[in-house]
Structure I
Amino acid sequence: MLVAITNILLTRRCNLNCPQCKITRNYPNSPYRLPRKELDWKEWFEFITSLKQTQFHTIYGGEPLLYDGIEDLICSLNSKGIPYTIISNGLLLDQLKVVPYGLSLSCDGTWNNMDVSNKRRSEMAFELLPLWKQKGVKDAVAVFTTNALNYKVVKDVVRHFSHHRVVTEVTLLDQPKSEYYDFADTWDNGNLIKIPEDEFNLLMDELSEMKRNGFLIHNNLEFFELAKMYGRTDNYICKEPWRVLTVDCDGSLRLCYRIKGLETPKYTIWDLMNGKDEEIKRAMMTDHKNLCRGCNWNCIMMAETNADFEGHGLRRDLWYG
């Protein structure tokens, strides 16, 4: 089974309680419960190194810096020259004693009545990403999740990080489609539908113009037109979910980054390593047919400008061809 990218949910524990995120808790009507077990870092390392053809690994949470053995995992991956990124809220970075290959920090700007911890998270990213790039991080990325409260500052955020030669990843707020989606949550204040339609379309037009001028890269220019039609509801359907393989903290497979699934979690990384490829594909396609309602995950846009793409070249080729 050809896996191009992995998303590894290292832990569901987090030191924040963001209103739009459900990663640490279930929906009331969820058909499954959150896993309690977390794999040892050596098990993750064995799994990652077994995927010979996989080109990039995304390690997230929860907050991955809460994971026991995170420094051991980082050092082991570094020693093998394996490209990966750690997606963090940044609040625990001062405790990290090793430099990861890639570091992605959440930076959503600030708005009125934003809670203190989330405001601090965003403000810290402005300072920390340039600092850690100087420390040797090759793949430094600011993750800007667009919502109804921050969409007017996206260009300013991109401009700031581009000045510091840091790439900005711009995406849309995830909207859950059913109780099977366990990452995003309906967030009334930030719901994209609250952006006036003409302003949302203008934002897409501006991003499209930035794309034409080489300021943004994206897998297709047509996305911006699709986003104007579907960007606040559905806009993407995945055809081969195993190409971007997502794994929960206990080693069970997930349909995707957003949906845990019903059939897919019956399989684990050990099943994959033992050659049960076709069974896993069938389970994923069953869950895809029954549970997937489309999502905004493919709406990623990355700021290019004069940023140093030594570490981003691989990622750019993976996402955008």
Structure II
Amino acid sequence: MPVSFHIGILPNRTMQENVDLGLKTEELGYDGVWVADSHSVMRDAYTLLAVLATQTRHIKLATGVTLTGTRHPAVLANSWASLQELSGGRAIMGIGVGESAVRNLGLKTERLAVFEEKVKVIQALMRGETINYEGTDIQMTWGSPEHDVPVVMACSGPKSLQLGGRIADGILFQVGSNPRFVDYALDNIRQGAEASGRKLEDLTLYMRIAAAVSDDREKARNEVRSYASVAAGTVYTTVPREYFDDELWDELDYFKSHYDYSKHGSNDSSHKNLLTERIIDAVAVAGTPAEAIERFQVLADKGLNGFVCPAAMPDPIPYIETFAKEVIHKIQ
């Protein structure tokens, strides 16, 4: 079965532009949209997903990703069950411990043990079950199995990858485009899945990856810098040191020390200009369509089910059009 391709939306442009990008994603034949949830620097993910639920018919609607640290589990359960109903069953809860959304509020990322408990509460509430949370039995009275939304955990570090393998319906991992990094992620997900009596193949595996293609190779590489900056920071802080060569590690260390979270995912950041050619090749796929086909096929052959490619360029439409026409239908 061919892998699926999804577009990531960073809603740091006007809401109408975000809606138009989501509609274009469906028109071009992509499988879904994943909307970032970072309330200090971007528009509201849930508002955008609700609008797209009423104006699209086929694409999956996901957060890429929401977080447990700023919303009560009952609020998240209610939002997702509602979106599942509104979209006719097309919702995917992409969820994680938080990065820019918590850092820009002066908060810390959620501890994994707390995150795990909250996810279990959310899942129970969506199904209509009663569950004890912080000493109180709570229930969402209109919950039911038909409102249960697939939970896809965003993971990059070893412990989070293993946790996702144990508790989630799927994994959205971001470890860059280096096949060695991908093997590291899959090995840890497999370990977690097997610890819960499952196999790696029982989970839906999504890889989030910065990508841009153009006949003008250098233009594509420049256009991918905005999201490649996000990915580079994640790779540096989560992938164990032993997977890097010294040169790449040193370049990422310098880059990360100059990262500005108030410009997270922004095309106006200064830190994106610190990305070296080595870093771009390690965290992104950027170049000609032929180059992209070759690199994505290597990754798809590892057993992945889908790719989420953030459309973070100043004008993403030409790039997602070229990618749809020249790349996605050529990956097996």
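Any read-out appearing in this document is the output of simple, stated calculations on the displayed coordinates, not a laboratory observation. Source: prediction; values computed, not measured. Cβ atoms are built from the backbone, for glycine too; each structure is taken alone.
Computed values, structure above
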{"read-out": "Given -10000 for helix-only ellipticity at 222 nm (-39500 (n - 2.57) for each DSSP H run of 4 or more, over all residues; to 500), calculated: source structure among I, II", "value": "I"}
{"read-out": "With Cα extents along the principal axes in Å, for residues 142-269 alone derived as 45, 32, 24, matching label from I, II", "value": "I"}
{"read-out": "FRET efficiency 1/(1 + (r/R0)^6) of positions 182 and 198 (r between Cβ atoms, R0 = 30 Å, to 0.05) - highest-scoring structure of I, II", "value": "II"}
{"read-out": "Distance in nm of label points 7 Å out along Cα→Cβ at positions 22 and 206 derived as 3.1 - corresponding label from I, II", "value": "I"}
